[in-house]
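The following blocks contain the structures, represented as structure tokens.
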Structure P
Amino acid sequence: MSIRERLSGNEAIATAMRQINPDVFAMFPITPSTEIPQYFAQYVADGKVDTEFICVESEHSSLSACLGAEAAGCRAVTATSSAGLSFMNEVLYVAASSRLPVVLAVACRALTGPININHDYSDSMAERDSGFIQIYAENNQEVYDNYLQAHRIAEHPDVRLPLMVCEDGFITSHAIENIELEEDEAVKKFVGEYNPENYLLKPENPLAVGPYGISAYYMEARVAQAHAMMNAKKVILDVAADFEKTFGRKYGLIEEYKMEDAELAMVIMGSSAGTAKAAVDELRKAGVKAGLVKVRVFRPFPGEEIANAIAGCKAVAVMDKSEGFSACGGPLYAETAGACFNKAKRPLMVDIVFGLGGRDFTVDAAKSVYDRLAKIAETGETGDIYTHMGQRER
């Protein structure tokens with residue numbers, strides 16, 4: 001039976017970690033993810049877990065320690081944000097290419113410069129091609145639920161890839177919301193024990209760790225890794241189906257909100273989707289056929305699913321909460337547009353970069369996006385495809 005509670009996103013993640021009781025937690029603090037190891041350290045001190053809790057000298061070291069633990073057949077976790085994730089960059093690629101299923105909690109925060117501790121997706125989007133699975137949450141319930149599913153996805157024999165559980169810094173990491181927790185034993189049963197068949201340092205089957213990949217073999221390793229990411233789609237859906245059967249809450253790669261007959265739609269991620277849903281509700285009452293597609297899983301990218309969801313729309317705005325510096329749009333737009341490129345039926349599409357460094361995104365702001373989409377649908381003219389929203393001079 002679910003337990004009603006009020007928790008921040010950080011405490012929800014720490015609670016899920018406590019229930020799973022990982023073998024190793026290697027930590028280095030950085031705002032706004034610091035509370036996760038703080039909460040977990042208290043669980044260690046109180047004897048509620050028997051996790052090996054390691055304090056290291058940097059984020060590079062924290063993920064490195066997790067890699068060593070995973071190579072020894074242990075279930076390892078850590079948490080970080082912003083520059084901490086950037087400092088892990090080298091080790092992110094090592095984790096993914098070594099097929100070590102570390103679960104990394106990321107409280108997403110803007111990257112310098114100028115220095116900023118508030119939310120956008122600069123950090124996680126900068127690492128989108130590192131080989132990590134990436135799952136994003138709209139609210140604290142999803143943060144908790146995503147974490148409960150993360151280990152089963154990452155550790156699946158058809159996948160064996162590291163995974164980022166992403167929440168919005170301060171917006172979900174620190175805000176307290178009503179949440180349903182599951183009983184400890186139910187969580188343990190759902191997640192299961194980690195018993196890798198052939199981990200790298202297994203005494204009965206010793207393997208070289210970190211070998212030089214000469215040209216004759218490097219590409220084969222990369223292709224195998226790419227296939228594992230493709231496999232992750234089905235595994236994510238299978239785990240979500242079992243999660244729904246066990247705990248009653250439904251998840252997919254994307255969420256379609258009032259898209260059945262939508263003519264105008266947003267593609268958006270994270271907590272901003274909740275704001276946009278409120279705008280959709282108001283517009284629907286006014287007779288506007290507005291809808292929304294929330295991207296829950298960014299890696300593997302659900303391109304086919306998004307393209308099918310928006311195929312019947314007249315105009316779509318892709319909302320990027322990170323700047324791609326490509327001079328033609330952000331990362332969510334680039335991948336969404338790419339997924340639609342060869343479709344015979346696709347909507348007119350624009351990219352809107354918004355919310356950088358914690359800039360407010362309100363219901364009225366969301367409604368103004370739909371107003372713009374209505375004009376595009378009426379005239380057939382997109383105007384500038386790549387624009388920014390919310391900066392002061394506008």
Structure Q
Amino acid sequence: MKVARTGNEAFAEAMRQINPDVVAAYPITPATEIVQIFSQFVADGLVKTEFVAVESEHSAMSACIGASAAGIRAMTGTSSQGLALMWEMLYIAAGLRLPIVMAVVNRALSSPINIHCDHSDTMGARDSGWIQLFSENVQEAYDNLIQAVRIAEHPDVKLPVMATTDGFILSHCLETLDILSDEDAQDFIGISPERPNLIKSLNEGSPITLGALDLQDYYFEHKRQAAEGMFNAKKVIPEIGKEFGKRFGREYGFFEEYQFVDAEVVILVMGSTAGTAKDIVDEMRKEGKKVGLLKLRVYRPFPAEELAKALKGKKAVGVMDRADGMSAFSGPLYPDICAALYDIDQGRPVIQNYIYGLGGRDIRKEDIRYIFEEIIKTAKTGKKDYTLKYIGVRE
């Protein structure tokens with residue numbers, strides 16, 4: 001069924017269809033509407049969820065951890081400073097292998113105070129052990145949240161998942177959404193594979209201890225187990241994406257290639273900017289320029305081998321970062337791409353980094369065209385004059 005929904009409304013609809021056992025949340029702009037709308041679903045009796053209104057985002061994740069540890073589905077939503085306030089608990093959720101699902105609306109981290117979009121919040125959490133899915137549009141945000149449940153609960157993964165959407169650009173933007181029926185959504189996610197065993201264990205008086213002190217004797221082994229879940233997710237995520245595609249006509253992988261096969265130069269981007277970049281690709285293709293786009297959907301686990309295979313043979317790649325790594329070198333995505341391509345012996349492209357859109361600054365079509373023109377110049381010489389440029393900033 002086709003409906004008109006904003007990104008926040010799409011997330012809330014997906015949560016309603018998932019019908020989690022517990023949602024614990026604290027409001028924060030621009031993600032407030034997600035749990036606000038969902039709380040109305042609870043009040044109206046449309047879901048069986050226990051809604052826990054907490055005093056902070058730290059408490060929200062703590063409540064989700066307790067609920068998930070008891071074998072029931074737990075979800076939350078947050079943004080920016082709220083995600084940062086969860087920092088400690090993000091690592092605990094991942095370390096305990098709890099399949100919590102979180103809707104994150106990307107927003108700049110302070111200071112200065114800003115309520116608009118960039119990716120500094122989720123980039124800061126990239127090494128916390130959470131799987132990260134990025135969305136180009138409202139449809140993808142909705143589909144990602146539905147798939148996130150299956151990914152998180154897969155027996156070979158058992159890790160928390162955050163599905164993200166760009167603040168205000170998507171969260172408050174009305175788009176056409178092809179929504180699943182409630183029956184189809186429930187049939188796709190199924191019953192949590194861990195739930196019956198955990199509940200049975202608790203009911204039979206065989207409690208388990210979680211979060212115990214773990215020093216030099218076993219800490220390393222337990223972290224390695226969590227890392228194995230992330231390795232396994234690289235196999236599970238595309239499998240679930242293909243199943244979703246067979247059932248509903250929209251298939252998902254680690255990334256999307258657009259006008260890519262014969263492209264000599266490529267822009268690599270995450271999130272809503274991909275839509276604008278596709279327009280520029282189409283325009284420049286009409287001008288006879290062999291440009292293409294690679295939209296990265298899955299940032300954690302990082303699909304290094306797959307990216308290397310896709311980008312091998314391209315002459316130049318422009319990596320667009322909507323966050324500053326504050327390293328006096330690059331944004332956070334750029335080093336990952338460089339590392340992925342490092343072992344290519346022949347056909348390794350020249351890579352340049354472009355930081356853009358911080359604090360919600362608009363990325364214009366002419367900005368993306370400028371980036372393409374810059375990497376076309378680099379492709380001709382095979383050498384770059386710089387590694388990093390800031391796009392759209394007054395300097």
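Structures P, Q were shown, and percent of Cα pairs over 11 Å apart, for residues 300-339 alone at 65 was computed from P. Taking FRET efficiency 1/(1 + (r/R0)^6) of positions 236 and 292 (r between Cβ atoms, R0 = 25 Å, to 0.05) as the measure, the highest value among P, Q is held by P.
Throughout, read-outs are computed from the coordinates displayed, never taken from laboratory work. The structure displayed is predicted, hence computed values, not measured ones. Cβ atoms are built from the backbone, for glycine too; each structure is taken alone.
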